[in-house]
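Presented below are the structures under discussion, each in the form of structure tokens.
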Structure I
Amino acid sequence: MAMLDLLKQLHHPQVRDLAWVMAAPGLLREAAAPDFAVPDTFGARAVAGALPTLLALDRAPAPLLEWIGARNPQRLGRYFETLLEYWLAHLLGGELIAANLKVKAGKLVIGEFDFLWRDADGALQHWEASVKFYLQVDASAGLAGYVGTLTRDRLDLKFVSLRDKQLKLGRTEAGAAALPHAGSTLAARALLKGWLFYPAGQAAHLAPEVSPQHLQGWWLRWDGAAQLPQMDLRWRVLERLEWLTPAMSEDASDLQREADFNAALSAHFAVNGAPLLVSGMALQAGIWHEVSRGFVVSARWHLDSPVL
């Protein structure tokens, strides 16, 4: 089942986010990094097997809400990990062994296993999980041309860290010693999901390593001449923990028409340089669905401190 079709069946925000964690495509092309990423087909199969449970959670989400509340994630990355932990613990038919397991050499912490779990066939799995949001600032720079809103984060740096350090933790002496059974054979994979954003009004030029199926939006500078890329929509700013899943709303009370939203953006950037992730929504069958998503950044964003 396609991710958007799945999400339209679900209405509770946290249940929709859980389904997104399972079904969203990875950021990188699997052929560009063999044996690196958890395949998208894995999530698709998992969603198909868990669909009755997801629909039941949508009607009665208390178990998921209690799980989230007990962990109280304040950062988006931690929220993503909390949902992923619920998936591994309750929806895969395997066994979650550990989450965020620190690895020490003596008293020194040298790394951390994000997730250790045993699949239904008994094989031990190691997943390194990350959710990222990058804006492409240079289409000729490959993965290095995708930078985070804080600009010190780049997709190429994250990829190298995952490939050359995090996924090799189990091969180190300290990492092997931290495993639940000595001599365990460990399959290590990265779960790297998120959204990539391309300059508004321009065709997206994907780096060769980027998956054609990745989730994407646009970005623009708010510099006095800017305008939102699609007309006749209602708009809202997405709070940080709303960044995963395309927005949905059953009423328009928190949505603004374009002129009012433009004024709000101008007021924000007059006093605050923080980038905003915004959602443009259209009414479909009585429900407002996100049809456009983008980052709006200050006029000087990235120009004063480029990382390339």
Structure II
Amino acid sequence: MPSSPEHLRAIQLRAREWVRVLKLPFRQQRWRGHAGEFAGTGVGSSLDFQDHRVYLPGDDPRQINWQAYARTGTYTMKQYREEVRPLVDVILDASESMFAYPAKEQRTQELLAFAVEAALQTGASVRCYAVRGEVHQVLETEAVVAGRWSQEVQSMKASAAAPVLARLPLRAGAMRVFISDLLFPAEPESLLAPLGSRHGRGIVFAPHASQESAPDWDGNYEFIDSETQQPHEHRVESDILQTYLRAYARHFDLWKNASAKHGIALARVNAEDDFISALRAEGVVSNAVEAA
């Protein structure tokens, strides 16, 4: 990081192909918002018939069911399902660990492009944020599509703290897509709670690289803390490696359990597989994505 606008723009163009195969799960919830093509929670003027009700003074006479009046002599109104435009808030965890390895950095960029493109293709109202510790930065949607967001993220103040989502101005009833490796010391439930608050639907895409999930360490190493850039020398033997792997698995078990408790869809996304295969592996079963 930073990546060139040309590189990020090329990823965004590929995302237009990916959303023909997989998409965000818009049809799994009822929406509130501006006029659009998805079923809402209220009544409106779509072709999706919902119910009848008694005519009240001031109602639009064009919605009177004249066939029912001919049979009963009573004025009744036809009600149709409201069609709305979904709201999507995309949140990028800008911690340095998200860009620690080339493959993981690429997968992070691809997930952001996919989330934005999948939302735009359905006509959703999209807002994008980058968050690093307690600080957040608005990423203009047009800048993301054009590949001009990397420099803005790079200029954010460095922080080793977990991202604070509670400070983001997330919209009520929005789908909230959080792109994060979840590699920080934080209580999963407290961090995930804002994603589902105020009738929101939370989705987490967690990119991971094999250097983290399945390392083959053996011997003396100098590890670099990706957040602080501080070196640490360690000798890694078999028992230490096994302890690390158990702790890593336990860490993500906690996140999966907390996600299930809060109704958040969590999909870990491998950085080495091709994008569609990696996203489909956990994304479909967790309802983080669905077939287009």
Structure III
Amino acid sequence: MQQKHPHMQAMELPPKPWPTGVAEQCEPLVRRVLAPNPSPYTYTGTQTYIVGAAGDVAVIDPGPAEPAHIAAILAAVGDARVTAIMCTHTHRDHSPAAAPLKALTGASVVGCAPLVIDSDLPRSDEAFDPAYAPDRVLEDGEAMSGLGWTLRAIHTPGHTSNHLCYALEESDALFTGDHVMGWSTSVVIPPDGDMGDYMRSLDLLQTRAKNGVDRVYYSAHGDPIMKPRQLVRGMIGHRRQRENQILRLLAERARAVVEFIPDMYKGLDPRLTGAAQMSVTAHLLDLEKRGIVARTGEIWRSA
């Protein structure tokens, strides 16, 4: 599957109809329901996953608090009992439905920690959900289980500092939220998004893939990722390429963030300029932490 990189071009949506509100069977233990929230940040919408075949189930990334989407989740659950509502992170397209779904089912909200960052910087993803209130925060390696399923939390900060992936141990599937997506690379936006953390989290998934742990990725946006090792390797390479571009440009002369964009993003959609600047800033902050670049005011230079 060819993965397109954000900020380089506008994303092409697949032709309609999309399966919004329809429960699709991904594999025996996994179904997904697409939320009605398509946007430049969410592709065709946020995908909510239902894990479990009978008895009790977990709901991963319940999505926006849209009544139609919550009804579609409950219809997909059917006679089963929801025992856990698990969010990968707290952007507003992922976690707001947790509270109404908890009220309707009595299930516990379990998973990532609460996090709210107020920022007036240009956004290229959704804002945070200020109302998210988990009953239990899962630490790295902790698990939730039900009849025939075990979901283990994998701490993957970078896109956000509270991001978790969930490994379904019975089928070697990994629910990757926004850390690795099936339609684009993830955005990393300071101050909460951290490029160093993001790269370390990608390295962690690359190691898992090399060890044959994860057979397939189910992300919150886009198609299932059937060759996770290849995709993660490509994502790491893409980020290193961006870093090298920045260092080459700084070797020519010191410059402000806005001055990187014309050289790094040829033919960029003007609507994505702010997002591109945030991505470059995330790389520069990481390089600064490593002592490779420095800055005076808004001007960056080689250290």
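Since every read-out is calculated from the coordinates, none of them should be taken as a lab result. No experiment lies behind these values; they were computed from the predicted model shown. Cβ atoms are built from the backbone, for glycine too; each structure is taken alone.
If Rg and Dmax of the Cα atoms in Å is computed to be 23.1, 89, which of I, II, III is the source?
The structure behind it is II.
If percent of Cα pairs over 18 Å apart, for residues 13-108 alone computes to 38, which of I, II, III did it come from?
So the calculation was done on III.
Between I, II, III, which one scores greatest on FRET efficiency 1/(1 + (r/R0)^6) of positions 61 and 165 (r between Cβ atoms, R0 = 41 Å, to 0.05)?
Ranking I, II, III on FRET efficiency 1/(1 + (r/R0)^6) of positions 61 and 165 (r between Cβ atoms, R0 = 41 Å, to 0.05), first place is III.
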